[in-house]
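The structures come next, written out as structure tokens.
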Structure P
Amino acid sequence: MDFAALGQTLACGQCFRWRKTPDGAWEGVAGGRFLRLTEKSFSRLPEDPFWARYFDLGRDYGSIRARFCRMDPALARAVRYAPDIRILNQDPWEALCSFILSQCNNIRRIRGMVARLCDAYGEPASGGGHAFPAPRALAAAGESDLRALGCGFRAPYVREAARRVACGELDFALLRRLPLPQARARLTALPGVGPKVADCALLYGLHRLDAFPADVWMKRAMRTLFPGRDPAWFGPYAGVAQQYVFHYSRNHPELFRRENAGAGARCS
């Protein structure tokens, strides 16, 4: 992982609180901490245990990439397109709430929605900005207030998820331990949480690297690039493969031109 390729991870759709500044730095907030990354400060990242874990610096992604490149030429192309993608260790509540907000949305609008939510309900973060709102803060928020921030039809889903997390009804520690189908079932029991949002929460918030979110792009990619195969084919790092394939597919829409012809907008 190097600074020049940091955007492969921070702008690939797995997180929504990072932005690239005009001077080329990256700024973001995670775990109640603000971070500004420059080429000079990036080299010191492994010295901070919090950020080293957040960026998953202890994992050997090189061996994962090599395994994927041996499996299939299409997968190899996706890996080589953005080889520095890593799966971040995000806060599980932030990931769940963010992907509830992601439904029928695009990355730019999700970022704006999350930023407004943090400014309105988040505690001040160490170093600047605001932390992601605590579950209890959003559970107590008025639905109309959340709608006014742009949450729209997702507002009641956010409030109910926040309530269940705040009261302990939804236990993230348990979700880390359960077999993946059972963990997914507990998440999809939440109003407004389908399999795709559940798998995003599992992969990006609980670091369940076998979780495989399948939105419209991924369903197209599987039909076009990996016909007859299912997520289990990718193995224990299916979620890492998913991120390579998702990013590659989103940036190569010509792969799906025939399938897209005449198709209208759809929610995932």
Structure Q
Amino acid sequence: MKIAIYQCKGTPKNVEKNLKDLQRVANSAAEQGAKLIIFPELFLTGYNIGDAAIDLAEPSDGQAAQSASNIARETNIALLYGYPERSGKSVYIAAILIDRNGQTLANYRKTHLYGSYENRSFEPGNSLVVAELEGLKIGILICYDIEFPEAVRALVFAGADFIAVPSALTKPYCRIAETVVPTRAYESQVFVSYVNRCGSEGNLTYCGNSCIIGPDGEDIVRAGSAEGIFIADVDSTAIAASRRDNPILTDLRAELYTSRVKKGLP
């Protein structure tokens, strides 16, 4: 399957403009043969916008999601994008997966919130998600989530062969995209797509460095610091071959990590 990622700055606080960009980019990616396009964290609103993220939050079936569903149908490509989700009095950093027929397949709420801004403004999600899109089993994480190997392993053990990670990674933490993301792919023998913002937003400068990594930990495609669409072929059948060559999951002794650690001599 051809998968596209869109690294961008976005337009802060302007959902209408970002939806227009989503349609333009989705159409371009579809014309290049992509079946799925992934956008960054809080793509619809901007990330570093303070309380405006709360004001712009919508339900997972709100007006913005309905517009995105129409775009998916019109452009014939699946979409995965970040947005602030309102549910009752709570607001979450979320990512929604919509197939090319406009059907919502998954809605994931970020489970590991980073820093004072996120913890002050949002609630953490409490569950992980795996959804199937045209034979590809996709797990979804958001930004900081990928720094927890347990989250990736849980998705892999639930059947995921591709982990999609919308992100808003900022300087000076670029080593996450450069080193940690390939490590997560390698240690869990899974494709990982890390889709970051670029440029600046307020007092934050984003790292760019969006990428799709193979289960061998090698780059399939990697962006630099500029905005753009980047496309790679993801072949889920490569998972089995990779796991034969590197039996780390087979050799994993999971029971050791769920039992109590002893102190001193055995």
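Read the figures in this text as sums done on the coordinates, not as results from a lab. Here the structure is a predicted model, which is why all the values come from computation and not from measurement. Cβ atoms are built from the backbone, for glycine too; each structure is taken alone.
Matching task: 0.65 is the computed value of FRET efficiency 1/(1 + (r/R0)^6) of positions 101 and 173 (r between Cβ atoms, R0 = 41 Å, to 0.05). Pick the structure from P, Q. It must be structure Q, since only it matches.
Given a computed value of 18.2, 52 for Rg and Dmax of the Cα atoms in Å, which structure among P, Q does it belong to? Computing Rg and Dmax of the Cα atoms in Å on every structure in P, Q gives 18.2, 52 only for P.
Of the structures labelled P, Q, which one yields 2.5 when distance in nm of label points 7 Å out along Cα→Cβ at positions 197 and 253 is computed from its coordinates? Computing distance in nm of label points 7 Å out along Cα→Cβ at positions 197 and 253 on every structure in P, Q gives 2.5 only for P.
So helix-only ellipticity at 222 nm (-39500 (n - 2.57) for each DSSP H run of 4 or more, over all residues; to 500), computed for just one structure, reads -13000; which one of P, Q is that? The value was obtained from structure P.
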